[in-house]
Structures are given as C-alpha cells and as structure tokens.
1. Given -16500 as the derived value for helix-only ellipticity at 222 nm (-39500 (n - 2.57) for each DSSP H run of 4 or more, over all residues; to 500), which of the supplied structures P, Q does it correspond to?
2. Among the shown structures P, Q, from which was the value 26 of relative contact order in percent (Cα under 8 Å, 6 or more apart) calculated?
3. Could you tell me which structure in P, Q was used to calculate Kirkwood radius over Cα pairs in Å as 14.1?
Structure P
Amino acid sequence: MAIIITDECINCGACEPECPNTAIYEGAEDWKYSDGTSLTGNIKLLNGNKIDANSEQEPVSDEYYFIVPDKCTECVGFHEEPQCAAVCPVDCCVPDEAHVETEEELLAKQQFLHD
C-alpha cells in the first residue's frame, strides 16, 4: 500500500528529499507525474487512466506535506523500508489503508515510473 502523511505533520520537510520517486510534495504545491520519474508526454497509468505526465496536478493537501499515491512504491525496488517513515520525527508517515498494494504491484509501479 502507499504511504500517507497524516495531519500530525509539522511541515519539517525531512521526508521530501528521501523519496526516490519524488512522490512527496509540500502542501499546496502542484505536482507532475514526470517529476523525478522517466514518465513524459501522454501516458497510460497502471490503473488505466490516460494523462499527460507533464501536466500539473492539483495538490493532495493544502496544509501539510503530502504523498501522491500513484507515485508511492513504499520504496520497494530502492530500500528495505519507506524512507519517509524512517526519517519522520513525528511518525506521521503511515500506511494508507485506502491504497493497498502487494509487493509485486509496488515493484511493477516502481518499474513503470523508472522504465
């Protein structure tokens, strides 16, 4: 499953540079699928949705750092544990029960993002 940042976030920013998928953004910041990935132009996401990887997307949160579920692989394919959770001083990077994925699905997502 993806990781989510709870509203207990103190906006310290420790998690953002640790993400190998550039899936973490500061609150109210627009984001792109192409940020920190090999995705570019018109793409078909693993969920079947078609999108321009270079187009700006709406922020997931306006108040604190957030993780884009479609880009989060829980660091599978990079590290043994989610790096955001490892560095978070207030333990607000937790599993997102709304986005449950198997290790195989997370690895496929990692390969899709960094083909």
Structure Q
Amino acid sequence: MKAQALHGHLDALLLAVLEGGALHGYAIIEALKARSGGTLNLPTGTVYPALRRLERAGHVESAWSTVNGRERRTYQLTGSGHRALTGERANWHELSATVGRFLGVDQPPQAPA
C-alpha cells in the first residue's frame, strides 16, 4: 500500500503502534509492516517526518539511547498522545461505519426513487 493512500490516517497508525510501549524508528516501521500483514511497508521518509510532527504536537516524546553500540531515538506516547489516539479511534469508527453504508457488500442496493 502506498503512503499516499494513508493520507490523514498515518498519525493514528503511529500512535496505535506506540500504544504498546516505546519503540525506535525502525521498530515502528517493522511493527506497521507486521500488524498489516506486510501491506504497510512505509519508507523512512514517510514515517520519520510524521513522528517529528507528532512530537511537535506533544503527542509523542523521544529520547536518544544506545543499543548494542548504536545510537537510536526511541519514541513513546505522552498523555496527550493517548487522548489523541482515543479521538482518532472514535473518528475512525464513525468514518468506517459511514463509508460502510455505501460500500458494504452485505447491503442490498437501493432502488432508485
């Protein structure tokens, strides 16, 4: 899936991945890939700017750490990030229910008026 198809939803996906605990950037990318069954294979040029945007908004905080001699920036949700994720989930449920009323396969087509 292309990053552009996620327009407007990437922040919510990143917040959801970080809900499980602090992760460094590469681990976030791998978690997106794993949880999507390989569908979301996003480039670093998409993910890192989004993480910086979430950090500027106060939803994510980061810290540098050394792992196996390598410097890594680790990201984690803030209280604001948890609240933002709750709001994103509510918005997603509303959007998917609305779109489902139009595109749902289990709904019979309506006769023209």
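Bear in mind that the values in this text are calculations on the coordinates, not laboratory data. Keep in mind that this is a model prediction, so the values were computed, not measured.
1. Details: P: -3500; Q: -16500.
Attributed to the structure labelled Q.
2. Values: P: 40; Q: 26.
Going through each structure in turn, the value belongs to Q.
3. Computed on structure P.
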